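What follows is calculated from the coordinates using simple rules that are stated; it is not laboratory data. Everything numeric in this text was worked out from a predicted model, so none of it was measured. Cβ atoms are built from the backbone, for glycine too; each structure is taken alone.
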Structure 1
Amino acid sequence: MTSRSCPDWPQLMEVAPELQFKHYTLREAHQHLPADALVQIDMSSADEEAICCDLDNHVFNPAHTEQHVADALRASHWFDLREWAARSGNGSH
């Protein structure tokens, strides 16, 4: 799986230092995404559409994730970065 660190990693480290955000195409990440979110996503353009996330912790960065993908993930057990930061108490930065 090819991926690259999010270019906003310095800011993300301030918000959620325990997470490591990387950019993936939907095709690269689809095996790690929840089935209930995948059924809402049209995979026909999966090679062009991006997701920025920490796959291990099920947290996505909505600023760098396609809007419809972010919406589908919000409806699953995955966390929006803002929700994760608020729950962990790191949202004050």
Structure 2
Amino acid sequence: MLVLQTLVLGPAHGHTIAHAIERGSEDVLQIEHGSLYPALHRLENRGWIASFWGTSENNRKAKYYRLTPVGRKQLLAQTTRWEQLVRAIGRILKPAVE
């Protein structure tokens, strides 16, 4: 879900995706490249993202990823499910006083 959300802003390569998630979480979430790249491959295999080769900021060849229309739909579904889970956990942690 976080990778998909990061790509809403536009195409990015793996290093940029990892840093965007880390910065966006104020460094609470640390993205290991050994976990990120297999995840990117899974998302691509599912058709949620697509990749292409480009040139990075430091003039190196890099694989970029972009969100597909199917990925946008999946992001919406996952975000909705995440919000349901957060509300459910919140109700358990802080029950309403009757």
**Asked** Of structures 1, 2, which gives -7500 when helix-only ellipticity at 222 nm (-39500 (n - 2.57) for each DSSP H run of 4 or more, over all residues; to 500) is computed from the coordinates?
**Response** 1
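A value of 22, 15, 10 was computed for semi-axes √(5λ) of the Cα gyration tensor in Å; which of 1, 2 is the source structure? Provide the component values of the computation, followed by the final result.
On the way: 1: 22, 15, 10; 2: 31, 16, 10.
Working through the options, I get structure 1.
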**Item:** Structure (1, 2) behind the derived value 10.8 of mean count of other Cβ atoms within 10 Å over residues 51-58
**Value:** 2
